[in-house]
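Only the coordinates and a few stated rules stand behind these numbers; no lab work does. Source: prediction; values computed, not measured. Cβ atoms are built from the backbone, for glycine too; each structure is taken alone.
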Structure I
Amino acid sequence: MEVSTELLKRRLSPYGPFHGDAWNALCSNLHSAVASKGNRLELKPGGIYFVAQGLIKECVCWPGAGDFTILRLLPESSIFFTPSAILGRCYYALEDCELLGLDRRAILQLRSGGPLWAACYEQLWCEWLQFLPDRIELVRMPYNERKKQFLTRFPGLKARVNNKDLADYLAISNDFSVS
């Protein structure tokens, strides 16, 4: 977990210097989660997670249909929020994964513990919410533009995600390959 916390510290560095008591408070509340490739992650609703290693797909599972839609691909150093009411939201490991997480109680405690954590939380939350406009923009593009956008935005992921998942994420037919 020590290596993962150092990766998290680097990821949070743009939001301010986290030293001493502030950093210790965060680390004492972190819990580790691991998942093997292909398995569903059992994450706590209302939590915040940091992907220290691996690749995760965030999906919405449609009840009774057995289908899902990929909302996001979450590579290393991604920080993501799990909804308080998951309502069909699920997460699958596309590779062996290691995550660090904070549950809702720890988040509330840290946010009330000082302005640095409160500001960091707000910035991370705003970045997370930017997903919806970005996702809408992506699916409104012509399909060839979606592929180009994916390759530009996620240059290292093409080799790590199978064509079916890429097609689902880009909302195009399943029989394509990203070129």
Structure II
Amino acid sequence: MTRLYSFQPHYFNNNGDQGNLEVITSAIRASGSSFSVVNEPSNADFVLIGDCSIAVAAKYESELRALVPTLSLRLESGLPTLLVGRSYELLASDLGIELDFTDRVSAFVSEQDGDSEIWGYHNSLVSSPKVFRKGNFIATTLFGPLLAKNPHVLKSMVGAMGVEIKLERMGALEALAAKARSNTTFG
């Protein structure tokens, strides 16, 4: 059984970030496997900390920083983890990730990720890295939901959890992501 964790999903869901969990659970179901949502990130196969408002970040800052030891271990091992937006910005220095800043940019962008690219909506003062990746630990300023817009990243994430996306399903996911990209009017 695959164990999933999302930090305060009701509040950390700007730009549909909990949709990342939805595409993962859909892939798990389609593979014939099962999942459960757990209350602690330390025993999870996947951890999601979505984007949030400034007020929510201030309210939950101490709880977020309490997750740093667990997140550091996940980062060190490259375990399936997704930090999005303000959560990434807040925790980056605690995780040893150095951020560069500039004037706020709001635009759809693509970032190189090895032999492929990751795309999503960037609305941040962070100029780089917009996507930090070590194995399947990803911290990003890009919204999407990221995994729905980047099926190759979804495949890598769920593969690291022992879930295989069938070829025909992968084709459908790629077609849907391509349609979303072509219908984007802000890019």
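Between structures I, II, the calculation of Cα Rg over 2.2 N^0.38 Å, for residues 40-111 alone yields its largest number for II.
Thinking only about mean projected area of the Cα convex hull in nm², which of I, II has the largest value? Largest one: structure I.
Of the structures labelled I, II, which one yields 1.2 when distance in nm of label points 7 Å out along Cα→Cβ at positions 24 and 144 is computed from its coordinates? Attributed to the structure labelled II.
For mean count of other Cβ atoms within 10 Å over residues 8-15, the calculated result is 14.4, so let me know which of I, II that is. Corresponding structure: I.
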